[in-house]
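Peer 1: Listed after this line are the structures, all set down as structure tokens.
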Structure 1
Amino acid sequence: MTYKCKTFPYPIGSKRPDKVLPAADKFIVDWSSESPPEQRPYVVVRCFGKTDLVFIEPAFRHVREKRDLLDVARRLRFLPCVRELLEQTAEIPVATRDGNFMLEGKAGTGERFRVILGLDKEGYSLISFYPID
């Protein structure tokens, strides 16, 4: 099932890298700073049937590794939607063939996106996110 976000992609109305990248960098810094300083940045989720932590940094590195700035901006503009999805959904993620977990969301603009979570020895991590449409 697809979670319907109230949040719009960031910044609303722009897909241009020169607008999205600075706004996304600020969003990441602000989001990361909400975690205690001695811990890796995380978000509390309920989507695995219980309250759990998902570490958020791996996805930011993964998305930034893309060489095409348009693709980086296309993904990063969904950060507020990704955060809302992770914090609000109680949907159980779908297991993928490679052992990860997938959630789908629909932004306030009607655009659909996917969030990929992984599990390692430290717990769950946000691996990637990207628009579907």
Structure 2
Amino acid sequence: MADKKYVYVETVSVTKIFDSKYKSKLQACIKNMMEKAINASSKLTTKPPADKKAGGYYASLNLVALEKEQKGNKINLNAEISKFIGTWPDKRLLTAKSSSSATLEGADPNKLDKEVERAVGDLMEAVADTVVNFLEKL
């Protein structure tokens, strides 16, 4: 079997979030989910190659928005994540910025912390699948 392709996952940036208390937790969660998806691939790895000059790829993710909208006694959570993919370490862009978004409707305001994780987690599963599928074809 051929060597796995190296993928560097950058620290996740956050542009707009309705409550800053979620920022660092979601940054770690998004990065962790992306790394897990990459490492689950038979063709990709986040383990840096021994040869420092060996090329690879990078994935850059941005939580563009996480917004909360009150709807009666329930809330809707709207999340958007953008992604860039390029070569590593020279960072030559391979894809234009693209974003994915999702809405979690009817979230329980009494369980907001779990609902935020669920909304971003569900969206990240789709984003991670898209990124991994793209990188596996390179």
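The numbers here are math on the coordinates, done by the rules we state, and not lab data. These figures come from a predicted structure and were not determined experimentally. Cβ atoms are built from the backbone, for glycine too; each structure is taken alone.
Peer 1: Please state which of the structures 1, 2 yields 16.9 when mean count of other Cβ atoms within 10 Å over residues 73-80 is computed from it.
Peer 2: Going through each structure in turn, the value belongs to 2.
Peer 1: Say we calculate distance in nm of label points 7 Å out along Cα→Cβ at positions 9 and 49 for every structure; which of 1, 2 gives the highest result?
Peer 2: For this comparison of distance in nm of label points 7 Å out along Cα→Cβ at positions 9 and 49, the top structure is 1.
Peer 1: Compare distance in nm of label points 7 Å out along Cα→Cβ at positions 25 and 57 across structures 1, 2 and report the one with the greatest value.
Peer 2: 2
Peer 1: Here distance in nm of label points 7 Å out along Cα→Cβ at positions 65 and 81 has been calculated and equals 2.3, so which of 1, 2 was it run on?
Peer 2: The value was obtained from structure 1.
Peer 1: Taking P(r) over Cα pairs in 10 Å bins from 0, in percent from the coordinates of each of 1, 2, which one would give 12, 41, 28, 14, 5, 0?
Peer 2: Computed on structure 2.
Peer 1: To continue, here is another question. Comparing structures 1, 2 by relative contact order in percent (Cα under 8 Å, 6 or more apart), which one has the largest value?
Peer 2: 1
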